[in-house]
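Given below, in the form of C-alpha cells, are the structures.
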Structure P
Amino acid sequence: MLDTMETLCCLDGVSGREDEVREYILERIMPFADEIRTDAMGNLMVFKKGACAPEKRIMLAAHMDEVGLIITEVTDDGYLRFDAVGGIDRRVLIGKRVYVGSMRSLGVIGSKAIHLTTAEQRKNLPKVSEMYIDIGAADKEEALSMVQPGDVAAFDDSVVRFGNGYIKAKAADDRVGCAVMLELIESQLPCDCWFVFTVQEEVGCRGAAAAARSIMPDVSLILEGTTAADIPGVSGADRVCRLGKGVVIPYMDKGTIYDRGLFKMLCTLAEENKISWQTKSRVAGGTDAAVIQRSNAGVRVAAISVPVRNIHSPASVVNVEDCKAQINLARVFLQKIAEE
C-alpha cells in the first residue's frame, strides 16, 4: 500500500485536472471491479462484489485531486502569473519547483529579491499577485509555446522516506485514501461495496456532490488526510492531531457532524482490534462527507483520516504506521457491516 501511495503522490492531479490519477487507478482496478462508471465531472465510481450483499448500500470515498496553481497570464517577458487552486498558504510558495501544463514545463516560483525591497516591504509576505513562475522562457512567444492561460501547475513530485517511518510528498491529502481504496478493491471483500474516487474536493467538494446523487448510498465512509499541527510552538488542543498516534476518527469538522453511531462503532472497532487511533482536539477542516451527508434523503457518514503535517504544501509529511492503521480500520469496518 505504501508503494501505491508513493506512486499516486507522484502523479499530477490539480483540481479539475485529475485525468492522470484517474487513468492510473482505472488501469489498476480493471481486473478486479464488477462495475466501473465515470461521470461528466470525472469521478471514478467502482463497484466490487463481496461475500454478502448488505441491505444498506455502502460507499467509500477518497478524492483524487490536490491543491495547485492555475496560470492567469503570460507576461511580455515570458513569466507566468498565477492564482491558487484550493487552500494554499502563500508562505509555502516562494522558491518552490512546479510542473506546468500538459508539457510539464519545469518552473520556479519567485518574487522580488530581498535586495530590491524596502525595510517596510520586508515586514509583509508578498501577495500571490506579486509572485511569478519562471519557466526559462526568453519572451511571451516562447512561453506561450509551452504554456497557456488556464493551464495548471503542480508542485514538485519528489517523494522522500526519512526518519523513523516518515514520508514526505505532495498530495498526501488525499492520495493516502486513494491508496487504501485501491488495496481494498484488489482484495477479497466481506460485503458488496461502492468505491468513489472523487474530483474537485479541494475547491468545494464538487465531485462528491454529483457522485453521491449517482450512487445514492445509505452509509458512506470517507478516507482522508487531515491537518496535524504537532510542530514546535504549538501545544495542547491546537495541535489537532499527531503523527504516529494512529488514524483519526473525527466527531465533527467545519462541514459535518458525523453520525454518532458510526463514530462509536469505529472507536470500538479500533479498540477491539488494537488499532491505534485518536480524535481531533479541535474542530477543523472539512471533507467530502459534507456534501455526501446532505445528498438525496440524507446519508449516514463517518471518516477515518491519516494525520498530515504541512498539509496543502509540497512537503506534506505522513507516518507509515498511521497509514497502516487507516487501512486496517477500513477493513474491519467493512467486516462489521457484513456481520450486521
Structure Q
Amino acid sequence: MKMSLVIVGYGQVARRFVTLLDESRASLTDRGIDPIVIGVGTRHHGSLFDPSGLNAERLSGTLTGPNVESGAAFISEAFARVPAPVTRVLIETTTLNVESGEPAISHIRAGLAAGAHVITANKGPVAFAYRVLTDEARAAGRAFLFEGSVMDGIPIFNLVRETMPAVSVLGFRGVVNSTTNYMLTSMENGVSYDDALKEMQRAGVAEADPSHDVEGWDAAVKAVALANVLLEARLTPRTVAFREGINAATATRATAARKAGQRLKLVASGAGRGNQASVSVRLEELDSSDPLAILDGQSNALELDTVPLGRIVITQRDGGMEKTAYALLADLFAIADRVEASKHS
C-alpha cells in the first residue's frame, strides 16, 4: 500500500517520526505499507516538497523552501499532486493553542477535504473540535487519529476503542503532565521551584515560557480531550470546572505531604457523561498506596473507572518526544489496517 505523507509542523516529534519511519521500514514492509514523505511545511522554519519523496537525510537540515503562510493551502496543494490510488495521510504536529486549537483544526479540515486520513499529536483539536472533526472524517470516509495527544505513545484511545468492546468509561483520573510531576517530586526532596523548572527546560521538556505546564493548562486540555472522547462530553478548555497549577509556594505543601506519608500530585480528573460531564485539575495529597502516588520524575499514569471491567490503571514510566513520535507511527499502521479492511467490506 503506497502512502503519501504531508507533515505540517516540524519540531522534535515530527523529526523523530521521520527517522522512525526509516528504522521501522522492515515492519512496514511486512505489513505491505510503503509510506513516503512528500511535503513538510512550517510557518517559521521553511518548507520542502518533492512528490518523489523526502528521506530523513534531506529533512535533517534546513528546510530550504519558503515559510508556509497558510498551512491549509499548503496541505491542499500538496495532496492535489498525489495520484488518486495512493493513500494520503496528513501528519499534524503543530504546537498547542490553548485559546482556540487553531490553526491545527483548520489543518485537519483541509486534510480531510483533500481526501487524506489525519494523524495529529496536537491535543487542541480534540479538546476544541472533536465532535465536528470526527463527523467530518466519517462523512469523508477517512480516519482522524490522535493517540499521541495525551500520554505520548501509551495507547489510551486505541485501548478503549479497539480492545474494550461493550465497556463504558464512567470517569478517569490521572497525572498527565510530565513537567509538573517532575517538579513536585523535586520540590518534595528540597529542590527549589526555580531550579526544578530550569532542569525541565534544560531537558527540553518545558518551554522557555512554561505557563501552559505550571498553570495547569496542559493538564486541563488533556483532561478535556479525554472527556470528549471517552465520556462523550462536549467540553472545551474554557469550560473546565476547576484548574489549579503549581508555583514556588507549592514546595511547602509538597514537603509537608511527604513528611505525612503522602504525595502531592497535580491530578486531572473527569466524570459524568455527555452534557453532564465535567473535568478538573487539582493539587491533591494522595495516600502512599494510591497508584498515582508512586509516580516519580516524568512518569505519568491514567486510571479509568469502567463497567464492567472496574478500575484500570495505565502507567507510563518513560515519556518523551520519541514516544510521541511512536504514537504517530502506530496510528499510521492503524490507518493502513482500516484502508485494507475497507477493500474487503
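What follows draws every value from the coordinates through simple rules; no lab data is involved. Note that the structure is a prediction, hence the values are computed from the model and not measured. Cβ atoms are built from the backbone, for glycine too; each structure is taken alone.
Just a few scattered comments:
- Source structure (of P, Q) for log10 I(q)/I(0) by the Debye sum over Cα atoms at q = 0.11, 0.19 Å⁻¹, for residues 106-193 alone, computed value -0.63, -1.05: P
- Computing helix-only ellipticity at 222 nm (-39500 (n - 2.57) for each DSSP H run of 4 or more, over all residues; to 500) across structures P, Q gives -12000 for structure Q.
- Structures P, Q were shown, and relative contact order in percent (Cα under 8 Å, 6 or more apart) at 23 was computed from P.
- Highest-scoring label, criterion being distance in nm of label points 7 Å out along Cα→Cβ at positions 114 and 274, among P, Q: P
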